[in-house]
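Asks: I've put the structures underneath this note.
Read-outs: derived from the displayed coordinates by stated rules, not from any lab. None of these values were measured; they are calculated from a predicted model. Cβ atoms are built from the backbone, for glycine too; each structure is taken alone.
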Structure 1
Amino acid sequence: MTIYLNFFIAVWLKFFFLLTPFFVMSVFLSMTKELTPRERRRLALKVTGAVLVTCFTLYFFGNHLFSLFGITIDSFRIGAGALLFLSAVQMVQGNVAVTAGEGEHDIAVVPLAIPVTVGPATTGALLVMGAELQGAWQMVIGCAALAAAILCIGGLLASAASIEHVIGKRGIVILSKLTGLMLAAIAAQIILTGIRSFLASK
């Protein structure tokens with residue numbers, strides 16, 4: 001039981017930081033200034049649903065995509081890790097900016113779910129992490145951890161205004177930069193694993 005719990009917590013933490021919760025929350029707040037608290041909660045629910053569908057689709061079909069395009073998982077690890085690292089650097093430097101397109105009315109799916117929460121770097125990392133899981137128990141716990149991480153994001157969005165009132169905009173910016181540091185560490189681990197596995201297969 002301890003092994004399963006430790007595995008769940010480890011995978012949950014990776015998924016949670018991979019979805020850049022505090023950056024997503026800051027974008028959500030800036031794009032919903034004119035909405036009432038009830039409308040914000042409704043929008044948060046829609047974003048959560050869109051992220052769930054997107055993430056689980058990527059999570060389950062990673063191996064199939066690799067086989068279809070003839071890409072080895074080690075090559076994808078290195079590429080996805082590099083892209084994730086660049087995103088982490090932008091987040092730490094505060095250079096990430098997202099704006100809604102002109103005439104955009106429903107922002108739940110685009111841009112809040114895609115690409116704010118599930119961007120290109122997150123997509124690559126999800127494909128890799130889904131393909132890495134071996135055995136039924138790892139897949140089940142991985143799915144539970146992913147679902148829990150997404151629900152936590154939804155909870156943060158639903159209570160974003162209250163959180164901002166407590167820690168302020170500066171606090172959210174600091175947490176976003178810390179998230180970037182965690183992403184950089186995850187990216188480095190993905191790249192090193194890909195390089196090590198690639199060299200071991202030679």
Structure 2
Amino acid sequence: MPRVVDHEERRWEIVYALWLVIAQHGIEGVSLRHVAAEAGVSMGRIQHYFGTKEALVLAGCTSLVQSAYGGYQETADAAPRERLLHVVSQQIPRDDAGRMGVSVWYAYVAKSINDSAVRQVLAEARRGAEEECVRLIRADRGAVGDGDGRSALEQARHLLALADGLTLRVLVGDLEPAEAVGMLEVEVGRL
């Protein structure tokens with residue numbers, strides 16, 4: 001009887017191994033050999049699923065964005081303000097897994113400078129986050145009024161920029177995660 005192989009699970013295991021390699025060695029340290037060793041599979045298996053190193057790196061970027069979106073989808077039943085806080089605070093690393101995820105994200109940010117495909121994925125993700133923040137701010141305003149007079153777009157950009165800065169401070173150990181999330185809670189509360 002032939003073995004049943006879950007191809008999506010295999011692809012996910014390889015992408016996760018890619019992220020581990022990126023977290024340890026940066027994107028420049030990625031090779032099919034390193035990823036295969038981390039995943040416990042052959043290089044041929046990686047080539048079967050992804051073809052080239054470049055395709056694997058891009059698939060890892062796309063999967064990282066999809067993973068963050070999946071986490072957001074879990075807040076579907078929450079109030080707009082709670083969902084907004086999730087969008088802007090989910091990047092704050094609260095544990096080792098979060099630190100790894102954010103370090104991989106920033107490796108992709110650096111890669112996007114010279115890689116138009118990665119840049120496009122990241123730009124679309126950021127636009128999507130901004131648009132969702134605007135939508136959530138407007139939904140929340142419908143319940144409580146106009147807030148501080150800034151447009152929803154201005155407020156969304158302010159919150160996302162603040163979250164980016166706080167994330168960097170947490171990554172370098174200058175700020176504790178709880179402090180960063182607390183600052184975002186205060187800002188969201190001011191809307």
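Asks: Using relative contact order in percent (Cα under 8 Å, 6 or more apart) as the calculated read-out, with 46 as its value, let me know the right label among 1, 2. Kindly include the intermediate steps, with their values, before the conclusion.
Replies: Values: 1: 46; 2: 21.
Matching structure: 1.
Asks: Tell me which of 1, 2 gives 26, 18, 15 when you compute semi-axes √(5λ) of the Cα gyration tensor in Å, for residues 81-168 alone. Can you show the working numbers first?
Replies: Working: 1: 26, 18, 15; 2: 27, 16, 10.
It traces back to 1.
Asks: Between structures 1, 2, where is mean count of other Cβ atoms within 10 Å over residues 57-64 highest?
Replies: The maximum falls on structure 2.
Asks: On to the next question. Which structure, out of 1, 2, was log10 I(q)/I(0) by the Debye sum over Cα atoms at q = 0.07, 0.14 Å⁻¹ derived from, given a value of -0.24, -0.84?
Replies: On the way: 1: -0.21, -0.82; 2: -0.24, -0.84.
Label of the source structure: 2.
Asks: On to the next question. From which structure (1, 2) was mean count of other Cβ atoms within 10 Å over residues 65-72 calculated, if the value obtained is 14.0?
Replies: On the way: 1: 11.2; 2: 14.0.
Attributed to the structure labelled 2.
Asks: Tell me which of 1, 2 gives -25000 when you compute helix-only ellipticity at 222 nm (-39500 (n - 2.57) for each DSSP H run of 4 or more, over all residues; to 500). If you can, show how the numbers build up before the last one.
Replies: Numbers: 1: -27000; 2: -25000.
Considering all the candidates, the number was obtained from 2.
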